[in-house]
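Just so it is clear, none of the values below were taken in a lab; they were calculated from the coordinates. Bear in mind the structure is a predicted one, so any value in this text is a computation, not a measurement. Cβ atoms are built from the backbone, for glycine too; each structure is taken alone.
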Structure P
Amino acid sequence: MASKVFGRHAVLALLGGPRRVHRVYVAHGVDQSLARELRAKAAARGVGVSEVSRSWLDERAADVTHQGVMAEAEPVRDHDLDEVLGEVAAGSEPFLIALDQVQDPHNLGAVMRTAAAAGAHGLIAQERRSAPLGPGAIKAAAGVAEWFPLIRVVNLARTLDAVKDRGLWVVGASPDAPELCWEADLRRPLALVVGGEDRGLRRLVREKCDMLVRLPMSTRVESLNASVAAGVLIYEVCRQRGEWR
């Protein structure tokens, strides 16, 4: 089944990536410089471009903001844990992000984009009860989904055991953790686990964690959006590692 990709950045990144693209659709009235760029990139890939009405795109985009652009392509390829860890550069400490039943596609895409921006090596997500890497997530990732590794797994708890067997520490985010994130030593190979929007970390996943950390929170606010919490923690890992100096 073809995967639909919406949005200017996402479609341009798709045309510049390795996925097979079936066709590009551009709405009447789209900015001409953008239309020319899309047509040029599509032509270079041998991909046809159709001009369509905005209402035609609206029907296919549902609740995704399409920005007047859509493409149909083969689905994004899932990656394997050993494949991703095998591509970590020599001398670098592996850094993975794991999502425990995060169900909002926007959160999945936003975490993927932040993880890629921070130099993490891959994102782990469970197949069931988790957001798919569909149009909404791909749009939120704004092009990153074309190259950043997503590792889809059947059982996250068992996968965390496999992660630990490969020398990584598993660090979970929990509001009742004994340590603040900047008090914990995160300068090590690790997988950072962030829970779902409503439940946080499930018990079995929590038990697999080597340590738990929390963000400081005002008593007037119960929690942060999953992608926001993940972003803060991801960059705390970078800060402790002394990266980007």
Structure Q
Amino acid sequence: MKRKLWGGIALLALAAIWVGPAQAQAQEKPRMYSYVGFWDIPRAQWADMAKSDAGDKAVLDKAMASGAIVGYGTDMNLVHSVEGPTHDQWWSSMSMAGLLSVLNQFYTNGSATSPVLGSAIKHWDAIYVSRYYNWHSGSWTGVYGTGGSFKLKQDAPDDALDLLAKGVLVPLFEKMLADGSIHEYEIDTEAIHSEAPGTFWIAYIAANADSLDKINQSVRDAMKASPLSSYAISSMVDWSKHRDFLDMSTATYK
């Protein structure tokens, strides 16, 4: 009973934040879809992978100019795990049709079956959808893509992710976007499901290595300033399922 009582109070605290001054920043947006191809490439082929990514740029730039996509980029994993990828390539669109039109071009021009991709030890794809996101327009290389995967508890409310996004995450990320610590953020769920229900991802692009420290401090300060928000997150998220990632990234956004 005590846990339920404090959980309810914490959710009310989130709701209070939601309807406060940050409300204008914390609105659900039109769906944005992202296609991500993950690859585990042998180290000897990493230079070939970079050339392959560069060769795809013309297709992606053309798709962005036409409005089919709104962003694209690549990531090279900096913290390797036994099961994780070494590289990924992604692009984002405001429609599934725009997303798949680019994929079809890569299958048509042979990029999807290039020798370096054929050398992959493992490969898998994902299609995500986001309703909470924002970015700076521009192109960046040598930036840091980071974030993590999270799993909602079974007894979390149906609108748990909306509460977390609107009450805590979006206001925090909008502040960091405004001060230049990050260039982009998004909160993703799967559009094509291959993970357990209730899984979501938070991803953002840090401007530089110094920004990583600044971001981590901002998160700690925000949780310290609002203990009930921190409790609300813990009451809805199963932290035993949480995993982080850190990439060296390139990114272009319209």
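Structure summary
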quantity	calculated
Which of P, Q yields 3.6 [distance in nm of label points 7 Å out along Cα→Cβ at positions 44 and 108, calculated]	Q
Which entry (P, Q) yields the derived value 1, 6, 14, 17, 17, 14, 11, 9, 6, 4, 1, 0 for P(r) over Cα pairs in 5 Å bins from 0, in percent	P
For 8.8 (mean projected area of the Cα convex hull in nm², for residues 36-131 alone, calculated) the corresponding structure among P, Q	P
Source structure (of P, Q) for relative contact order in percent (Cα under 8 Å, 6 or more apart), computed value 30	Q
Label whose coordinates, when FRET efficiency 1/(1 + (r/R0)^6) of positions 68 and 92 (r between Cβ atoms, R0 = 25 Å, to 0.05) is calculated, return 0.05 (choices P, Q)	P
Answer label among P, Q for the case where FRET efficiency 1/(1 + (r/R0)^6) of positions 28 and 124 (r between Cβ atoms, R0 = 41 Å, to 0.05), calculated from the coordinates, equals 0.50	P
